[in-house]
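The structures considered in this document are given below.
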Structure P
Amino acid sequence: MKIGELAKRTGLAPSAIRFYESKGLLNAVSRGANGYRDYPLEAIAVLSIITNAQRTGFTLDEIGQLLPQDFASWRHDELVAALRDKVRHIEAMEVQLAQNKAHLLTLLHLVDTKPEGMDCEENAVRVMDRLGIPAVPRKA
């Protein structure tokens, strides 16, 4: 199939398909006598794997290391290990994001509950004090 048909079937732009091909992720592309690329039907599945893997956080290099030359030669143990590693990485990110969220909510509460009549500079000192951050001394 030609690149236009592949683009239509995958929802990817032709430039994205050519990019994945240039990165060595899309193999077995032949060229006709006219120089046009001719993609096998498996290219749809490969592009789907690539885009789904990217959505889940895999880099193109990681995807390239895991994609087999053909579907009959998946390296099962490596694939399972990489998937498990990515799950652990996402779980660690979730913990970090929860901590970041809690910190931001605390900061938001402190800033938002500025005592009436307190100016912004005093409030900044109050917030930093509550967060355990040393305040910058005022210039005289």
Structure Q
Amino acid sequence: MYYVNREGIERRLACIPDLAAAAAELASGWTGSRIEGLAQERALHLALEIVTDAGSFLIDGFMMRDASSYEDIVEVIAGENVVPAERAEKLRELVLLRKPLVQEYDSWPRTALHPLTAELPELLTGFADDVGNFLRKELDPWEAR
């Protein structure tokens, strides 16, 4: 029997609607202001943390291959069919932003709209659906016993 931290996963996924709405609002009315730039950085950072946190919980709970990096978290969950290959590619792009956002923030182009910002609503909503479907498929038969 697996111990999967469903509460931890669900708490992270519960952040997605607000984050997706904020990203959509930023992308649709982008002017390149300082506030928008900082908000975009935070939205992208939170998005990638949600993906890596939920992915880590899945990897630990289902005893998947250990991930060696943030990018590898996406590789592992894609390899275990949590997310489809097309979404995994975009999730890789997202998690690759961690270093620039966290360590190279002094050179982040704050006035430019990052292409992933407009894609976050669909990307994150799809990710949440994928994770929910995977949990139902893997755990519900066990929980019914």
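Taken together, the values in this text are just the output of simple stated rules run on the coordinates, not laboratory data. Fair warning: this is a prediction, and the values are worked out from it, not measured in the lab. Cβ atoms are built from the backbone, for glycine too; each structure is taken alone.
Figures for the structure shown
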{"quantity": "Winner on FRET efficiency 1/(1 + (r/R0)^6) of positions 77 and 93 (r between Cβ atoms, R0 = 25 Å, to 0.05) once structures P, Q are ranked, highest first", "calculated": "Q"}
{"quantity": "Source structure (of P, Q) for distance in nm of label points 7 Å out along Cα→Cβ at positions 37 and 117, computed value 7.1", "calculated": "P"}
{"quantity": "Label whose coordinates, when distance in nm of label points 7 Å out along Cα→Cβ at positions 29 and 109 is calculated, return 5.4 (choices P, Q)", "calculated": "P"}
{"quantity": "Among P, Q, structure where relative contact order in percent (Cα under 8 Å, 6 or more apart) as derived comes to 14", "calculated": "P"}
{"quantity": "Origin of the value -23500, where helix-only ellipticity at 222 nm (-39500 (n - 2.57) for each DSSP H run of 4 or more, over all residues; to 500) was derived from one of P, Q", "calculated": "Q"}
{"quantity": "When distance in nm of label points 7 Å out along Cα→Cβ at positions 21 and 85 is computed for each of P, Q, the largest belongs to", "calculated": "Q"}
{"quantity": "Identity of the structure behind 1.31 (criterion: Rg/Rh (Cα atoms, Kirkwood Rh), calculated), options P, Q", "calculated": "P"}
